Structure I
Amino acid sequence: MPVEGYWREERIQRRDTLAAVLERLGAHDADALQQLRSQRAARALNQLVPGRTVRAQLTAEGRLLELHYRNGGNVLTVERQGGGFLIAEHPADLERRVLMKSAEIRTSLFSASDAAGLSDAIASQLADIFSTDIDFHRDLRRGDHFSVVYEMFHDRGEPVRAGRVLAAEFINVGRLYRAVYFQYDEKQGGYYTPDGRNIRKAFLRSPLEYSRISSGFSSSRFHPILGQWRAHRGIDYAAPHGTRVRATGDGVVEFAGRDHRGYGNLVVLRHQSKYTTWYGHLSGFAKGLRKGMRISQSEAIGYVGATGLATGPHLHYEFRINDVHQNPLRIVMPPAPPISAELKPVFEAQIEPVMAQLKLLRSTHLAKLD
């Protein structure tokens, strides 16, 4: 079947309207514009996102035959049929690419990742992967360095979304931490050191991804509301109202509600039999959270607030063993299980290519320093 028209492509600019984009494409088709404006299925075309592209097939006279617009992870297609248009949206056929980047910390992880052209999604994964060894609130130093091998999905050469971090290393105050992703069955995987030790600990160091400690664990602290000296058996993390609070370990919700001892909105999780973690002053709870629910490590359980005895938005976090308060910043966290002997040969074969890429990134960074 001969091709009736020709294809053209235009990148969406700020304040663009559908009419303006169609005009630059060379479409002189008032009827098509009117139909696309009025049809609910084509509403994404009235909310065009700058930077994305629109492809259109046109006749020599400028009549619109077909149009493609990527809307997030989907593609909106418009195809002329008789006197109207068939409009459909389907998942984009994305191309997976494996990319490599390295960067040096100057002020923060996010500023370094921005300078290297990494998405916030990859930076957040890096923080999560190394969060049991590096406290990203306190431990980062100028001159720290990281390298990362990661997935990026493209649509016709245009990056659409970041995928998974496949391998990474972080040098923090001269100490090297490395992690590789291993898919150990069809649905599950995790991060391990190159020798097969599980990166994941039973508990994260912090229940917030990014914040600062406003009050530490202490046997004597002047309470700003009560006006008296008393023990502070937890860690206070100052963070903006509504910041996501995550569970530091797998557990079961023992309590979720309003507490009248000063905690305000409180979540208590029980981990195994002897560990409990407490999250106080919350502005609200994660949707559907209830007593008895099983929670996974890093899962959102609530949001930072200032309920109870609090002068401003922050999270009060406690870590208890057999109901005895412990300093979560100092206690040694137990590791999760390592790679089994049975899976070790498969693991070593799977990680070999990404370990080679990390080695290349490291040597490139050292060459820059010379």
Structure II
Amino acid sequence: MLNEKENPISYTMAQKNILLVFTGGTIGSTATAGTIATSDTTPFKLLQLFQQHYPEHQQIAFKTIQPLNLLSENLTPVVWANLIAAIENEQPKQFDGIIITHGTDTLSFTAAALSFYFHALYLPILLVSSDYPLADGRANGLANFICAVEFIRKLQHSGVFVPYRNQGQAMQVHQGVRLAASLQLSGDFFSVQNKSFMQYDGTEFSVLNPLKKRQFSEYAFTAKFAERVLLLRPYPGLDYRTVNLDHADVVLHDLYHSGTACVSSEWGKQHSLLEFVKCCQQQDISIYLAPAMESPNAYQSTRTLVKQGGKILWNISIEAAYVKLLLAHGNFTMETEILAFMEADIAGEHI
């Protein structure tokens, strides 16, 4: 049942053709002698389990491909380009939806990459992961996969989504471009600001936070991800003298939750992001700052960074900001083009 705050959902139950893309990850792994590693056969174990636990499995026609087979901590942006090429080679418009199995470690980054690249593809793309190997009774992989199939069968939403059930919680469907990395020392996932798109109770989907009306800018770009973008994280005592900028053209500096970082030189200039911004500018290296929510009031440190020329990427997660910068600097050369791309709402990434 939908409450009065939720959007009505139309269900369509005709037979569906789904492109199933195996890439490895825990959902495609086995645990042997205390070591979890990818397996050539485990991906198809997922299909066997699906057929055993999904009474209407004959209503689903899968075409399977396996362009990759790795643990997701081992991927680099070139893997996204290979994955995109493999999907495009299958002419995705002939399918009702796409499901991609993926590891959890870099899930939020891949979800952002696919969200941006396929922003103009009016088709549901779902990334499915598992917190434990499928043979482990605690694993949520099969439940996440069934939710993805149900999403394609029953709904008509285009975009990239991630169904994921945290342990002891209800199944959530996250908008891919707003998925945050999992909690530390945990396999739990949340959307930024804890605002997932939908909830699934095993039978019905209910809208929690409606999608924006589709008015996003459509950009034509290739799956080229820049190789010289450096991502830095803040922490007390960070010494910027240890940062090597020899192989960086662009720096994205993460911020604390309030959109801040150290700008004081009281304990030494080497700890001040303000001084580091000046250093980057002297070397003609663009420096961006994220995440930060735009509001009438901001901390003095944030204002100081803006005044110095730090480019703040407002209202966007750090994962989405990083991937978007890779695409921007991989596809455009003029500063005006890059800034326009970064400011545009490509896939609903702006909170």
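Nothing in this text is a laboratory measurement; each read-out follows from the coordinates by a stated rule. Fair warning: this is a prediction, and the values are worked out from it, not measured in the lab. Cβ atoms are built from the backbone, for glycine too; each structure is taken alone.
Couple of notes before you dig in:
- For FRET efficiency 1/(1 + (r/R0)^6) of positions 24 and 288 (r between Cβ atoms, R0 = 41 Å, to 0.05) computed as 0.30, the structure of I, II it came from: I
- For 1.6 (distance in nm of label points 7 Å out along Cα→Cβ at positions 136 and 328, calculated) the corresponding structure among I, II: I
- Highest-scoring label, criterion being FRET efficiency 1/(1 + (r/R0)^6) of positions 184 and 336 (r between Cβ atoms, R0 = 35 Å, to 0.05), among I, II: I
- Computing relative contact order in percent (Cα under 8 Å, 6 or more apart) across structures I, II gives 15 for structure II.
- Source structure of the calculated read-out (Cα Rg over 2.2 N^0.38 Å, for residues 144-255 alone, 1.40) within I, II: II.
- Distance in nm of label points 7 Å out along Cα→Cβ at positions 48 and 96 from the coordinates reads 2.6; which among I, II: II
- Entry that produces 4.2 once distance in nm of label points 7 Å out along Cα→Cβ at positions 40 and 248 is calculated, selected from I, II: II
- Of the structures I, II, the one that 155 was derived from, the read-out being volume of the Cα convex hull per residue in Å³: II
- Given -8000 for helix-only ellipticity at 222 nm (-39500 (n - 2.57) for each DSSP H run of 4 or more, over all residues; to 500), calculated: source structure among I, II: II
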